[in-house]
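Down below are the structures I want you to see.
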Structure P
Amino acid sequence: MSEDTKTFDLIKTIQGRAYPEGEVTVYLDEASIHELHALSEQLKYHTNEQTKAYKELDKKVKEATKAIEKSALTFKMRGVAPSIINLLVDKHRENSDVLQDELLSATLYAVVDAEGAEDRRKFSVEDCKAIRDEIPLAAYAKVSEKATDLNMGAAIYDQTIDAGFLQKS
């Protein structure tokens with residue numbers, strides 16, 4: 001090998017670097033979310049911002065909003081190879097919950113809380129089942145949708161970018 005030959009690290013190049021990444025933020029404080037909804041409905045009937053009733057409702061809205069923001073979790077995910085998706089679908093065709101737990105485990109690489117602290121463990125299938133079982137259903141639906149979207153994007157990418165995708169000049 002001559003000194004002019006360039007080298008690279010194949011493993012670093014192929015380990016998940018080519019697949020789409022995304023994140024979704026969800027909120028865990030369901031009580032404050034419900035309270036904010038009710039307060040927002042009440043606030044619709046108070047159009048004069050100078051009244052005592054409006055000011056009291058507005059203060060409660062701000063408090064509920066702050067509580068909700070403190071409960072934020074941002075799930076960071078990366079799509080995986082279609083071969084992994086195919087393997088998971090074949091393995092768990094009869095149990096969509098387990099399939100979703102496996103998919104999230106393969107896709108999730110970090111969770112960030114409202115204060116910016118990160119959990120970057122390798123999330124196991126059991127961890128992902130706990131996430132599914134414990135966070136609010138609407139929040140989990142958003143996490144699950146993002147994981148699915150990222151992996152459909154990976155499949156689309158692989159179908160679109162083949163050996164002949166570049167135009168010949």
Structure Q
Amino acid sequence: MRVSATAVLTLSLSLLSAPLQAQEDYQLPTYTDAQRWNRASTLQTAVLVGQLAGQMSSGSTAFEAGRASARVFGPPNGWNGSDTPMRLLRGMYRNWMSSPAQTCEVLDAGETMVRARCNRPYLAYFGEDGVSYGVTLEQYEQSGTGFASGIAEAHGMDWSQRVDGDDLLITIRKR
């Protein structure tokens with residue numbers, strides 16, 4: 001059987017173009033920097049919620065779980081250098097900035113005290129029912145309070161926070 005050069009060329013081109021066509025049909029999407037940061041923030045919240053769920057299933061309260069994290073990430077091996085309330089707030093704010101929607105406003109500050117209002121950009125993660133993977137919004141915030149107050153305590157300060165609508169009102173005092 002004799003095959004014409006045209007038939008060979010046509011068959012070769014169709015075989016070569018098939019993978020190219022498949023590649024065009026199965027391209028991964030591209031994302032803006034804002035979409036990437038929002039996704040990273042959501043995943044960070046998911047990891048924290050998952051960790052908290054695990055700790056609570058082992059018998060810890062949410063606050064105790066936050067304190068345990070403060071012991072891991074606080075002094076002497078971790079967080080150091082926050083010798084004033086303002087430096088402590090700056091450090092926390094820097095960590096929270098992984099969420100592009102995070103905002104904080106200093107309401108009052110001095111050498112021994114700072115008060116701030118910070119939004120709660122993670123609220124949407126907990127949806128209408130206020131629960132994610134078995135962890136309530138209240139438990140998530142109790143864990144955050146446990147962490148922040150543990151770091152503050154390791155630096156000779158007291159950290160308190162309370163919910164005010166969509167915000168947290170935070171007070172840090174040097175002892």
Structure R
Amino acid sequence: MADEDKAKGQTISLAQAATFLNRSPSWVQALVTQGYITRQSYGRYSVGAIVRVALAYYEDLLQKSNKTAAASRATDARTREIELRIAERQRDLIPMEDAKAEIAAVVSEVRAEIVGLGARITRDMELRRRIDGEADGILGRLAERAEQAGRALAAEGGAVEAEPEA
């Protein structure tokens with residue numbers, strides 16, 4: 001209690017308070033004008049009040065900063081959502097299910113054409129087996145490549161690397 005009374009009794013000038021807080025005298029004067037710091041006597045201010053006001057001021061700034069950061073994150077999320085909706089409307093972006101359905105339809109047509117290739121080319125069974133073997137190889141490589149692409153697309157923002165041409 002005696003220490004508290006002693007701290008209340010200690011006073012400093014406006015210039016000393018500014019030096020103590022590492023701020024300009026006009027900044028400290030603004031706090032006095034706004035009522036944050038009360039004058040003990042002419043040009044003298046309580047050290048305890050200066051410390052309490054400085055702490056409260058910086059805590060308030062920190063709280064405002066946290067609120068601003070949270071509001072900024074929310075705004076960024078809303079902006080991203082709007083950008084995605086606009087991209088979808090402009091057909092720059094389509095739902096993954098629609099893309100998969102279209103790709104599956106094209107792939108099934110290509111597969112049907114390749115599988116029937118041997119029978120359309122020749123009646124020679126030996127040549128047909130060779131053609132069918134090559135067609136099976138092509139389809140196997142395409143299936144493997146499609147599997148890689150599916151895994152990459154399922155990953156967050158995954159991109160499929162192009163294979164070097166032979």
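For FRET efficiency 1/(1 + (r/R0)^6) of positions 40 and 88 (r between Cβ atoms, R0 = 41 Å, to 0.05), which of P, Q, R scores largest?
Values: P: 0.55; Q: 0.95; R: 0.05.
Largest calculated value belongs to Q.
Consider the structures P, Q, R: one of them gives 1.33 for Rg/Rh (Cα atoms, Kirkwood Rh) as calculated from the coordinates. Say which.
Label of the source structure: Q.
Bear in mind these aren't lab numbers, they're just calculated from the coordinates by the rules spelled out. It should be emphasised that the depicted structure is a prediction, and the values quoted were computed from it without experimental measurement. Cβ atoms are built from the backbone, for glycine too; each structure is taken alone.
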